[in-house]
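Read through the structures below before going on.
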Structure 1
């Protein structure tokens, strides 16, 4: 079996062609986290810890900061058999060192602690 090789600006596979590394660098999540029961980290990348700031309010702390506040963030989650409304945008401005996630019931909008949160961040690292 032929092996792929790594070049400075291109990833090349023996049968699948090549890919410019800028697609990999720019298209990969810089932070992601799967958490449960508040602040328990099940698996993650570039996540140092999670703070519980109150009911449904979690702060994912980055191990390596983002280069600016201009990055994309998203999260999903649920509890008790239903998906919760997860808001990563309207409650706080982006910070270079962390991401806030707010969880609420879909039917009432009331803040709620959830069993499962999956968050990710795309952008440039510092």
Structure 2
């Protein structure tokens, strides 16, 4: 199996997790500073969701490292959708690109485990 595909996938997931962490911290700070106004609750909630996305991406990376690509793909889809809605467009797009990479990796893993043709 092409190790570069897996490393590329892990890099995308790491980038998404770093962005989720940064956006989460910034939104929580912004929400805390504006909590006196009702508007401050919205960035606070989005910031908390970004931090949850950060921790979930770390779990997805652990699944990829264990070779559990199907489970990682399923979990990535869930957090990709949540990322688009609450985490910001950039996080959602990066997770979408990572989600599309799983197909190649899963195909390569299946081809590597097939027995050689008789002959």
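Every read-out reported here was derived from the displayed coordinates using simple, explicitly stated rules and does not represent laboratory data. What you are looking at is a predicted structure, and each value in this text was computed from that prediction instead of being measured. Cβ atoms are built from the backbone, for glycine too; each structure is taken alone.
Among candidates 1, 2, the computation of FRET efficiency 1/(1 + (r/R0)^6) of positions 4 and 108 (r between Cβ atoms, R0 = 25 Å, to 0.05) that gave 0.00 used structure 1.
To test your reading of the models, identify which of 1, 2 gives 7.3 for mean projected area of the Cα convex hull in nm² when calculated. Here the read-out was taken from 2.
Compare percent of Cα pairs over 13 Å apart, for residues 20-75 alone across structures 1, 2 and report the one with the greatest value.
Between 1, 2, the highest calculated value is found for 1.
Thinking of 1, 2, which structure, once relative contact order in percent (Cα under 8 Å, 6 or more apart) is computed, gives back 27? Here the read-out was taken from 1.
State the single structure among 1, 2 that was used to calculate helix-only ellipticity at 222 nm (-39500 (n - 2.57) for each DSSP H run of 4 or more, over all residues; to 500), giving -1500. Of the options listed, only 1 reproduces it.
When volume of the Cα convex hull per residue in Å³, for residues 52-91 alone is computed for each of 1, 2, the one that comes out at 100 is 1.
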